[in-house]
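Below are structures written as structure tokens.
Rule-based calculations on the coordinates, nothing more; no lab input. These numbers come from a predicted model, not from an experiment. Cβ atoms are built from the backbone, for glycine too; each structure is taken alone.
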Structure I
Amino acid sequence: MYAYNACDQQMVDDRVKQYRDQTRRYLAGELTEEEFLPLRLQNGLYIQRHAPMLRISIPYGLISSRQMRMLAHIAKTYDKGYGHFSTRQNIQYHWPKLERVPDILADLASVQMHAIQTSGNCIRNTTSDQFAGVALDETEDPRPWAELIRQWSTFHPEFAYLPRKFKIAVNGADNDRIATAVHDIGLYLTANETGEIGFRVLVGGGLGRTPVIGSIICNWLPKKHLLSYLEAILRVYNRFGRRDNKFKARIKILVRAMTPEKFAEAVNEEWQHLKDGPITVTNEEIARLKSFFTEPAYEELKQSDAGYEQQLAEDTQFATWVKQNTDSHKRPGYSIVTLTLKKLGQTPGDATDQQMSLLADLADQYSFGELRVTHEQNIVLADVKRSDLFALWKIASANGFATPNRGLLTDMICCPGGDFCALANAKSIPIANQLQQRFADLDFQYDIGPLDLNISGCMNACGHHHIGHIGILGVDKKGAEFYQISLGGDSSHNTALGKIIGPSFSEAEVADVIEKIINEYLEQRIQGERFIDTYRRIGIKPFKKRVYTNA
């Protein structure tokens, strides 16, 4: 993984000192709330319903065991003993004291982490595939390119105060595991007709109040032009994006207003001033970046292992976990392991300080000291020997990481909602708990099959409800909390936005409604169909009828 050089460390250390003084001045009354607002946002600090919330950057979801231990230390020392992993591959703390935030940032800097640009109208944390570098379906490892974007975008003076927040994702695999198409910029590493790898560029994706799937504005971009082309996109947005209305300020609104074709023309015109200039990515720079993401010290193993095969045969629970929570690895004898943060009764994405410390230990023992945070709010150990899977599973099972529900209904995405967020219209966590209880039977979940269920507490869509096979959105209805249900969303390479089935429901009705939807699917499906396949075949009407006629 990328390691800071002396310049990186100095910049982060200086930012901590700067923010410590800004906080001191604010608490002393020397800075007004209005003056302090952009300063704290640029350092990841929000003021939420009950307390400040600090969002810490985990670049492209990659984190070392040492860094994970620091996150555990922060949870224990400065918060209430836990943190929340988000769909942006970041971690959030919901109870820090404002005056202690500079101390948190100083601790983070000591392990090459920060909270810079995790909020505010700037380029946010660049996300990427949690299986990067080890996936069988990978065209090219996207991490060096995500790191290049991170270095280019952090502290970029031209893009520090954009019309609105800005999110970039880089995907290098056939399967899209990071919802690339609903980012402000989505980059796909892909081959042209001669086999050369470059980028397909989508712009104007996003969720929130106006969900949009990004439009292709460049079918294939040579690697060396990546930064100059991104800069051209941001310049067009910075110049023409609306600043008079924050609800119409995202780049997706600009692309739709101009049309993708006209927007692409504007980008190409701007690009002519930047192309082949100082920010052209040289082969030497590509090699430098790739040097940080070399393979660990893999052993030469056989694809099969007699002891592992025997454990599979003798322990059905272990075999079920392997089938559900592990993936094939590009190296023989290794597996990719997803440790789920979705145990029954656990808030999706939450981890205690003890769990984070244990995750660090497991990474050291079984996966070369490295972990990845997923878009689905889980944790991945990417390089586990198959012969170690049984021992890892036993420890994970005893500590709440091994619920074999990855990709099933209770492996849901859920934002913190009204329990914490001042923007939320309704609570999300009680809905998640309600559904966990209703569908706790794993055998029933296996019968249902793969299903993405996403919950957001408001239209900001931090729970990505628009792209869940089933999406749940909290809404305000005359001062009461209600929930809209949408169907047919998809975050994969077949990206789709869900459609609302009809009027909203009270909290007490949600589990019953979801059960009716599931039962309609089970009755309608043909052999081998997933929920999303059945929905695409029969459409929304049968589900709507089932829900609203009390069938």
Structure II
Amino acid sequence: MNINYYKEKIALNDIHLRKLKSVIRVMPMLKIITFLLALTLLILGFQADLKKECFFAVSFMSLVIFFILQKKDLKYCRSYSYYSNLNDVYQDEINFLNGNYSKYYDGEMFVDKKHEFSYDLDIYGENSFFHRINRTKTYEGTICLAKKLIDITESADDILLKQKSLSELADLENFRFNFLVICKGFKFDKRNNKYSYIDSDKPNSFLSSKVALLLIYASITLTILTSLLAYFHYIPISIPAFLLIFQLIIPVIYFKKTNKHASEVGRLYNNISRYSTLLNLVDSEEFKTESNISLKETLFSTHNSLTALSKLASILQRFDQRENAYALVLLNMLYLSDIFLLRSYSKWKEQYSGCIQEWIDSLAEFEARISLANYIFNKPNYCLPEVINNSDILIDAKSMGHPFINEDKLVTNDFKIHKSNFMIITGANMAGKSTFLRCAGINYIMAVNGMKVCASEFQISIFKLFSSMRNTDDLSSGISYFNAELIRIEQLIYFSKKNNHTLIILDEILKGTNSKDKLKGSIMFLKEMKKLPISGIIATHDLELAKLEKEDPDSFMNYCFEISISESINYAYKIQKGSSKNFNATLLLEKILYQ
């Protein structure tokens, strides 16, 4: 998506903001004038001998105008906040297109060096794929998105459902950006199961019963009645005083329980109220794709989550407002406010117990899908992959590029790999081998998640993925680099035996040993891998591995990234058949040593 698109949106919103700002500026003065006018006319009405009704009528009308202005002021302030936040969302997208992803969480906590492919393919961490697509603001949404990026489905129908779902959300611009505006109010919190307390804590069945309600009303009625009788001197003042103290004792009995609820759930008020706003947005949207309709039904079929969370938000707000000790004592003494609060909370739990986490998770799924759809919207020149039933082809791509590289610097390549084939890729340093390996892997991950990919055409069958490109030693555990490589190979073999078919992506095999031993071990490794349900893309500097094509041309094929050397080194970054002829390590070193 062109940056100018978002700049135009911001410019239009700025017009609204300027108009709203000019109105908001005069609102306080208008409210003061109408309120003072109402008050003045009311006083004059009491003092006037004639036409009192006129003074009172105009005073009443001024007061009505005051409340209308108050309501309008609140509406204008909300609109101003909305357009300001919407501009922030658009600015975030401009920052994304300019290569700045700092506004959103980078997924560092999901980095796993032992995972089958996520570490090698830069799925998580700073400037990672997750960092580029993430628009989630809640912990649950972040977890949901992170899991999607390492979950390779085994169903072609599942990919098709994902494609339809994300394509629909990408087209629903207003829904998507409004969703992001509301989510801006969430504060990212890494605490898991924040809402588990609400689901797990058992409701107080007595407090929510009709008997308890009758007793509460009886106590309040008796206290009010005796107070009136004492006021008119029909009974001693000590009787209502005793009842007032008694009514204060009842909440004290539950004080510890009430405080516990307040500390556990009171802080969730802001989030729950925002979830209610999100639910209202989802409820008002008419989806057409099966997956989005099903997700919406999860929120509204069994119980109306919008009504439920709106009620819960109101209850949590009351928990959150129990800070004024004097008011708390007075309200409990007169009205048993804490008992009514506990009763409302218990009744809510009786009706909706066990639902809240499911609703939060469903909204998290929407949040994750919107992150993926937003990326699709920003990349309109990408293509939608096709899942093919041809069991022989794993990937068949035209003009495939790496999605991390800016379009002005992007070099694309055609790429096809068949089942049980091994591509041996040779080439000079920095010629593009490692980037190509990651390019194939990351585009496949995008494809199985229903996203568009960086290619003009992209066909896939479904397979598992395993990579080994960044093995490291671990001195604290006494693991050398070579030992780390062996552990990774063992993991690769175990993983491949468990799955129907695996594409392995390797950047140099056995780097941690001498060249002769490395060559012998690499050849032995690849010949054994041929016996497993595996295909492979293997980058290497060892030209001897290219001889495997002569021994077994049906399994091994040579490709290379060639460079041209004249007065300078020219990198084409284009893959071609055959093995590399030119290398640059000595030349580059000479430039450093003899400059």
Structure III
Amino acid sequence: MTTRKILVLVLLLIFSCKCIAEQSQKRWVYIQTNLLVDKNVEQVLDVIHKSAGLGYNGVVIADSKFMMWDIQGDKYRKNCTLVREECRKLKLEFIPCVFPNGYGNELLAHDPNLAEGLPVKNSTFIARDGKLIPVAEVPAIVNGGFEDYKGNSPSGYGFVDEPGKISFIDTDVKYEGKASIRLQDIDKYSPEFGHGRVCQKLNVKQFSNYHLSVMLKTEDFVTASEIRITVLGKDGAGLCNININAQKTQDWKRLDVTFNTLDSDEVNLYLGVWGGKSGRIWWDDLRIEPAGFVNIIRRDGTPLRITNADGTLTYSEGKDFSRVVDPKLGNDPWSGSYTPWHDEPLVTLPEGSSIKEGQKVVASFYHAATIYDGACTYCMAEPRVYDLYLWQAEEVKKNLQPDGYFMSHDEIRVQGWDESCVKTGKTPGAILADNVKKCTDILRKLDPKKPIYVWSDMFDPNHNAAKTGRYYLVKGDGPWYGSWLGLDKNVIVVNWHGYQPGRLDSLKHFASRGNKQILAGYYDSDPTAITDWIKDGKQAGGLSGVMYTTWQNNYNDLEAFIKAAGK
């Protein structure tokens, strides 16, 4: 064979390998849906047909009902099969999301007591009319009705934003008493941040659970971000992370939230707006009380103990007081749904109880906490979690025959406090490392030839697994650090850190561990921003493709995105 022929063959081989490599690049679309609803199925089919025509080669489907096969009928399975078969016809990879971790409500629908528990220590109750009533000491809120003021500054508050420009004492519009506080013109006087807030410092008892309520009224109020009741504790930890879903214009309505003080003995309470734009908003009648047994969790890893006031005598459940159960735990208004506040569970004193009328007792227990719009996290140290993982994986394999599995570890915001976690002797990061290894093992044993994918954030020291800093309601400083030690190098990481500082460091972190990566870009913004991120991905190495990722089910930019990414 001549040298020229050899050279031609080598070039053809290089070109062939290059073509194969290009064809192997993932061009995926992320779809959040509910396939029980026929209209949703039609929309999904429309998206996958459009995606295939544009050159995409895979879809990731996130459906909470992938964790609920036991209560779905033939219609749901039929709809799933329809979507699955259409992906086959279009030669699109079909990747379902499994193991909901962080947003764990669908797993918790099987057992609401698997929720991660926050501790309440020595909360006081009194025996009154044959029941235990919460009377724990609460912090003193000063001027909750905004009736004491000087100019437009209410007394007792550490600061208010721009008195007389953004913040106003209003004696004409109020829910009760003589006044309320009104916020307006926020975008005009705080164009960069949209801040319109009032703040008060409270002295609190550690590991206490409180119920906050306040009246809210709006008029043509628009915000680019959110209305919040926020409580910041030790080291700036956010102790209350609950969205306020207010209408643009609404009359007075009471808002209810709860917060556990955890290891803080002093907190800053905020009422207000971040990202405020136009219109007006009023606050009035701020109150606080003990939260009692609302959302109490009952399992071996979250024990309940009720004693006399000095702790020398422990009372017996069922004998001295009725079983303490919150029927609305994870069941308000449907299975898997948690609310931060609802009617308190009734605890009665049976005949012959050692607890006497008028006596004070103290209770220590654990309760569930919600994040933003009712998201709840389960305890990764509980063995039953892994039984449910295996069951889900088996059902997904049987019903969907997927081309791979996407583990939904993402934004795990509560962990490490209950006895199940504490008894492991491990940090939350080490518990998560064990968890992701067990999850990977389940999938490998069940379906060994299929690839496994996972979100990046909980395993990235440049993102949620940072070495220092508090993370929502997770125990400790830098609680998730080291979590990546349980991440198999053959698991493909779907990286969504691309539009934040530290992007290249994030890519290099996983590349150095041998993990291939898919870039989860877009997030309902500039579809062309993926171009520069791809350049960084190629620099880091191990880039396997990109995924059009919308949180708002917006597929209008599919074409622009894939053009920017390159087919």
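Quick check on the output: 0.8 is distance in nm of label points 7 Å out along Cα→Cβ at positions 98 and 442, derived from one of I, II, III. Which one produced it? Only one of I, II, III returns 0.8 for distance in nm of label points 7 Å out along Cα→Cβ at positions 98 and 442, namely III.
Suppose you compute log10 I(q)/I(0) by the Debye sum over Cα atoms at q = 0.19 Å⁻¹, for residues 274-377 alone for every structure in I, II, III: which one lands on -0.95?
The value was obtained from structure II.
Each of I, II, III could give percent of Cα pairs over 36 Å apart, but the derived value 33 comes from I.
Upon calculation of distance in nm of label points 7 Å out along Cα→Cβ at positions 170 and 450 from the atomic coordinates, which of the structures I, II, III produces 5.5? The read-out comes from structure III.
Which structure, out of I, II, III, was Rg and Dmax of the Cα atoms in Å, for residues 154-465 alone calculated from, if the result is 23.2, 70? The value was obtained from structure III. helix-only ellipticity at 222 nm (-39500 (n - 2.57) for each DSSP H run of 4 or more, over all residues; to 500) computed as -11000: which structure among I, II, III? Going label by label, the one that fits is I.
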